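Below you'll find the structures, each written out as structure tokens.
Only the coordinates and a few stated rules stand behind these numbers; no lab work does. Keep in mind the model is a prediction, meaning the values are calculated, not measured. Cβ atoms are built from the backbone, for glycine too; each structure is taken alone.
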Structure P
Amino acid sequence: MAECLIFRCAALSAVKHDYIAHGLTSHRRFELVVVADDPSVPDWAHARNQQLADSFKVPYIRDVEQALREFNVDVAIVSSEAERHCDLSIRAAKLGKHVVQDKPMTTQRSEAERLVQAVEASGVRFMMWNRNFVPAVVHAKEQIDTGVVGKVRAVHIDFYFAKDAGPPIGSRLPGYPPLNWHANQIAAHIDGSDGGLGRTPMGEITNEGIYPLGYLQMLTGSPVRKVFARATAHFHQLYADNGIEDLGSMTLELEGGAVGTIALGRIGAASHPSGGEMKIRIIGDGGALLVNEASPTVEIYYRNQPPKEHRQRRVANENDRRLADHFATAIDTAGPTIMDARASLAIFNVCAAAIESARTGKAITLP
């Protein structure tokens with residue numbers, strides 16, 4: 001029966017994250033059979049790819065197309081540097097492979113549009129990995145759908161990651177050369193803080209905006225029509241040296257008249273006892289909701305606890321399993337995914353408009 005089919009997966013690069021490969025294949029219907037990348041990637045990238053392949057006891061092939069063809073792959077999992085996301089996804093889609101891709105979608109609008117065309121022409125399923133199935137967000141959606149708050153009029157989202165990014169701003173003496181973005185992101189991989197891996201410096205609107213904008217997209221169902229944003233490097237010297245933001249805000253006019261506001265940033269590990277402050281406030285014409293995105297959690301404190309260990313820990317978080325289950329159903333039924341290529345492009349366009357607004361001080365209307 002169709003629901004029992006096992007989907008054979010290829011991880012196309014694991015130089016950025018390996019959590020998508022682990023998350024998707026934790027579901028019984030997805031099996032990683034090969035890791036692949038282009039032969040021209042640098043040695044450090046080959047080493048990371050080999051490490052993932054070894055952990056799954058599968059081959060590492062230095063030829064993407066060969067791996068997709070010879071290993072009878074159904075699904076490509078793309079988690080390369082951001083500049084290569086679309087290229088790898090497009091190549092997989094053109095070979096008829098379904099695609100799960102890491103964020104951000106890309107660093108160039110033309111690449112995002114090319115990906116949408118490739119996915120739609122091939123008829124494959126595409127999903128940007130996201131957090132829309134965390135329990136608190138799912139519950140908020142259920143409450144909205146049952147009419148608890150009436151018609152949604154406004155949504156505010158705080159999305160602050162409590163992660164460091166090298167020296168604090170102002171801590172380096174005058175005359176020191178600017179910190180190199182790419183080199184610092186490669187080095188940051190060891191503790192998982194290399195979210196913006198790539199040669200192009202990426203601020204937090206580009207890198208993390210997908211998450212709160214994904215929540216907004218899911219909770220309201222309304223596209224963004226106008227953006228006004230502010231952004232700055234407030235916490236980290238790496239961001240200041242590369243002219244990008246670690247802290248930003250967006251005011252969003254939605255189709256139908258609702259308003260969305262988002263405050264986001266990378267605020268440093270010392271700022272919060274766990275992953276960061278993430279809350280959603282929803283106001284309707286019949287009520288309001290305050291949603292703690294991290295709930296449910298437990299707090300753990302003990303003698304001689306390591307200072308960097310998270311005190312607050314999420315429980316009952318089945319986001320990975322539910323995303324994988326949802327994607328399997330989409331393949332089975334040729335149905336939509338919760339964040340397909342067009343939805344991902346829409347989020348990319350909002351982030352690009354926000355950066356332009358922050359640069360010019362003007363509100364930007366989306367087409």
Structure Q
Amino acid sequence: MTRFSSAPSFDFTVVGAGLYGSVFARCAAEAGKSVLLVDRRDHIGGNCYSERVDGIDVHRYGPHIFHTNNPWVWEFVNRFAHFNHYRHRGVVRHGDRLFSFPINLATLHQLWGVSTPAEAEAKLAAVREPAGDDNLESWIVSQVGRELYEIFVRGYTAKQWGRDPRELPSSIIKRIPVRLTWNDWYFDDAYQGIPVDGYTRLFENLLDHDKIRVETGVDFFDERQSLATAGGQLVYSGKIDEFFDYRYGELEYRSLRFETVERPGDFQGAAIVNYGDGAVPYTRIVEHKHFALQKCDRTVLTYEYPQAYERGGEAFYPIRDERNAKLYDRYRKLAASTNVLFGGRLGSYQYYDMHQVIAQAMTAAEKALAPSRSQAA
């Protein structure tokens with residue numbers, strides 16, 4: 001007898017208690033639908049999970065900074081958490097030098113001594129290399145030249161993705177702005193911040209509904225038969241290729257390894273310092289207390305090491321190059337022939353920010369609930 005063999009019937013069975021699954025579950029519950037939400041980890045929140053250590057909220061699976069221009073999404077998350085006024089300003093270390101990031105007038109002043117937008121544009125025009133949009137390297141050197149590419153992009157990107165930047169699509173780097181002003185905010189979004197009580201509390205509030213039953217420590221593939229009959233419709237936010245037993249082959253992902261240490265004092269004076277030098281094995285050091293704007297005599301640091309993904313591990317980043325995009329398209333068409341709803345980073349094989357996943361889940365829930373709502377009307 002399996003764990004769910006005698007489970008009551010639910011309107012939805014949702015696999016994955018990260019953002020996509022949890023938001024979908026809440027939307028369905030508020031529409032009067034019963035939801036069984038399962039996750040193979042022993043906690044809710046997915047990669048957004050936070051844990052308090054010495055009074056500091058530690059982002060266990062890498063830093064998460066909430067930002068959006070979508071008032072619909074911002075209004076939704078503010079129902080479940082109060083956000084502080086944290087605004088991310090990036091710092092990059094290369095060798096013994098520290099630079100403002102993303103590239104802005106302060107960065108160009110630090111590197112070249114230019115002081116005005118006109119001087120910066122003239123210098124960039126002189127260093128840009130004629131190139132196309134064939135890959136990440138060719139695009140970025142056509143925008144900022146070789147020196148900025150070597151300091152900020154090449155080493156970091158090669159570590160993060162485990163590939164030469166010439167083998168990666170330019171879409172990866174186009175997400176990062178280049179500014180000719182003194183604006184050093186990483187994000188331009190109207191709404192930004194970090195949940196004051198941590199992300200886990202946000203998820204606890206999000207899932208606090210009498211129509212939602214949450215079960216952690218449940219591997220969908222161990223309980224697939226019973227879970228498939230526990231709910232009227234299956235909603236899946238795990239790896240789409242794994243769902244179909246890798247019928248067309250495996251999609252590629254990158255994974256991460258984290259080393260977290262506690263120390264006295266303040267280590268780096270910033271929430272995140274990226275390490276652009278390829279000789280440094282980690283991509284960044286996260287000092288968690290700065291997300292909460294805390295002043296305390298202790299600190300918690302996380303060193304982030306990218307690594308190859310192995311089946312059974314944690315898949316953090318889809319490697320959506322041309323080959324993988326074509327392979328995903330085959331899985332997408334296969335998914336469309338089923339009654340299963342796929343979503344989230346892994347279900348959509350797409351690098352999404354948090355607000356994009358939330359919007360995707362809310363939209364999917366609206367569509368899934370539309371028939372029942374029209375019948376009720």
Structure R
Amino acid sequence: MADGNLAASFRRLISATGPISLMQFMGESNARYYSENEVFGEQGDFITAPEVSQMFGELIGLWLADIWIRAGRTEPAHYVELGPGRGFLARDAQRAMRRYGLEPRINLVEGSTRLRDVQLEQVPDAVFHNDLSTIPMEGPVLIVANEFLDALPVRQLVMTGNGWREVMVDVAEDGENFRFVAGHTPMDSAVPEKRRDAPVGTVIETCPGAAATLFEVAGRLVNQGGVALFIDYGHVAPRTGSTLQAIRNHQKRDPLEAPGEMDLTAHVDFDQMAQIALSRGAKWIGTTTQGRWLTALGIHQRADALAGFAPHYREALLRARDRLVAPDQMGELFKVLALSDPDWPDGTGFDNPD
């Protein structure tokens with residue numbers, strides 16, 4: 001049963017104007033969800049990698065410092081994080097970068113005032129931005145986005161007996177719940193020609209927001225120098241089918257059940273993201289799994305070292321390590337995409353990109 005103010009608003013809108021696009025439904029739902037709910041951690045709806053262990057942010061900081069040093073230590077450098085959660089990743093990465101002489105200004109791209117207050121507790125010197133447009137234009141950028149792209153609204157097209165149509169959201173016959181329907185407007189021209197001849201029921205999913213983000217980030221890298229890491233769950237080869245899902249209280253739910261009260265996400269198309277970056281002249285360092293990447297960066301050695309300093313936490317440290325790298329946990333589902341200025345060196349962990 002869909003309830004809440006946003007659900008009521010959607011019902012009124014649909015009653016007045018007809019079905020709305022899935023992209024609008026997802027976009028407005030997530031905007032409400034992230035601005036009004038406690039979403040991260042054990043008390044929230046899901047746990048992200050930086051909250052699993054400090055090792056995650058530390059290794060990202062070391063990776064950034066290593067490539068920055070090999071690129072010539074250009075200053076001023078700017079750490080830029082998209083969707084910084086509760087600030088744990090930025091805090092841990094900053095601590096690791098400082099050990100190697102890299103002290104970039106910390107720029108957090110965050111629109112939620114409530115989350116900004118939480119992030120300041122971890123990174124008191126952070127500078128906040130609503131988007132990338134206000135990030136300084138001089139000096140290399142070190143961009144990190146962990147579980148950011150997956151929350152951007154997706155657009156779905158479905159092949160019907162009358163051709164391609166956009167997936168819309170309508171109110172069900174009971175007048176309360178929501179349901180998916182196919183739109184009336186022909187959308188064949190929006191589908192690549194080689195994919196138009198598909199069986200009825202085929203769904204193609206795109207994410208305009210993710211594409212725009214990669215386009216802008218790649219341009220920054222080419223113009224300013226620097227690197228970017230995008231870490232998220234998704235696929236490395238083109239595919240069809242809906243990947244839309246909802247998480248509430250750490251459990252999967254019906255994505256249409258409670259707009260604004262659940263986290264709506266979709267898998268990231270890493271192949272498309274790489275192609276967009278390449279089209280702007282950025283260098284694609286590679287795409288690999290989170291487990292393979294963290295292993296190459298030395299997470300096993302880091303866990304052993306921490307356990308040596310604090311033996312009573314050894315079991316917890318090893319559990320956290322396994323959660324990040326094990327194939328049946330986050331290790332295979334999550335991917336890491338790395339980009340850079342064409343003149344910057346390659347980063348560790350991408351010798352054999354997927």
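What the table below lists for this structure:
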{"item": "Structure with the greatest value (metric volume of the Cα convex hull per residue in Å³, for residues 203-322 alone, set P, Q, R)", "result": "Q"}
{"item": "Given 56, 38, 33 for Cα extents along the principal axes in Å, for residues 171-274 alone, calculated: source structure among P, Q, R", "result": "Q"}
{"item": "Winner on percent of Cα pairs over 40 Å apart once structures P, Q, R are ranked, highest first", "result": "Q"}
{"item": "Of the structures P, Q, R, the one that 0.20 was derived from, the read-out being FRET efficiency 1/(1 + (r/R0)^6) of positions 195 and 299 (r between Cβ atoms, R0 = 30 Å, to 0.05)", "result": "R"}
{"item": "Entry that produces 1.17 once Rg/Rh (Cα atoms, Kirkwood Rh), for residues 75-138 alone is calculated, selected from P, Q, R", "result": "Q"}
